[in-house]
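Below you'll find the structures, each written out as structure tokens.
Bear in mind that the values in this text are calculations on the coordinates, not laboratory data. Quick caveat: nothing in here was measured; it's all calculated off a predicted structure. Cβ atoms are built from the backbone, for glycine too; each structure is taken alone.
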Structure P
Amino acid sequence: MVQRAAGVIAATHRGDHAGAEELLAAFSGEQAINLGFYLLADLALGLVRADTGQSMDELVRELSLLVAHTAGQPRPAAA
């Protein structure tokens, strides 16, 4: 489930939108999609926390500020 969520992100970033859609369709439903991406986010934040020594609260606060800052801005084109 987590690997599939990571695959969706990787496919999207390399411009393979059909592949990303195919991976999303392979989830068993909306709840599985939500759980997969939640677990991936938790894992990614844990890796950053281990690398930086920041608390999870600090990381989530920084992420929230970044999301608020970038909301409404166009997504960069895939390379």
Structure Q
Amino acid sequence: MKHGILAHLEIDSTTPVSVYTFAGAAAYQLHFDDAFSFRLNELPLPNAAAKHLANTGDRIYASGTGTVLLEGVEQ
């Protein structure tokens, strides 16, 4: 499991943009501006600011305008 910053992007899109694809199981947390919507694979990601767990191959998508930071955290 990788700790620290996994992705840091400036996004301006109403269409979901791929933020990160996990190579292995991981705990992560998103930090973002208020105007964002997130999906994990094809499902909405509720409470996106909370700590979440991802499996190998899971992909995070974001749509909105601003900065998204994806951080690997301790489980």
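Here helix-only ellipticity at 222 nm (-39500 (n - 2.57) for each DSSP H run of 4 or more, over all residues; to 500) has been calculated and equals 0, so which of P, Q was it run on?
Q
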Which of P, Q leads on distance in nm of label points 7 Å out along Cα→Cβ at positions 23 and 55, largest value: P
Computed 2.4 for distance in nm of label points 7 Å out along Cα→Cβ at positions 15 and 47 - originating structure among P, Q: P
Entry that produces 19, 13, 11 once semi-axes √(5λ) of the Cα gyration tensor in Å is calculated, selected from P, Q: Q
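Identify the structure, out of P, Q, from whose coordinates relative contact order in percent (Cα under 8 Å, 6 or more apart) was calculated to give 32. Present the calculation step by step, with values, prior to reporting the outcome.
Details: P: 32; Q: 51.
Only structure P yields this read-out.
The value 12.2 for mean count of other Cβ atoms within 10 Å over residues 7-14 was derived from one model only; which of P, Q is it? Don't skip to the end; give the middle numbers.
On the way: P: 15.9; Q: 12.2.
Derived from the structure labelled Q.
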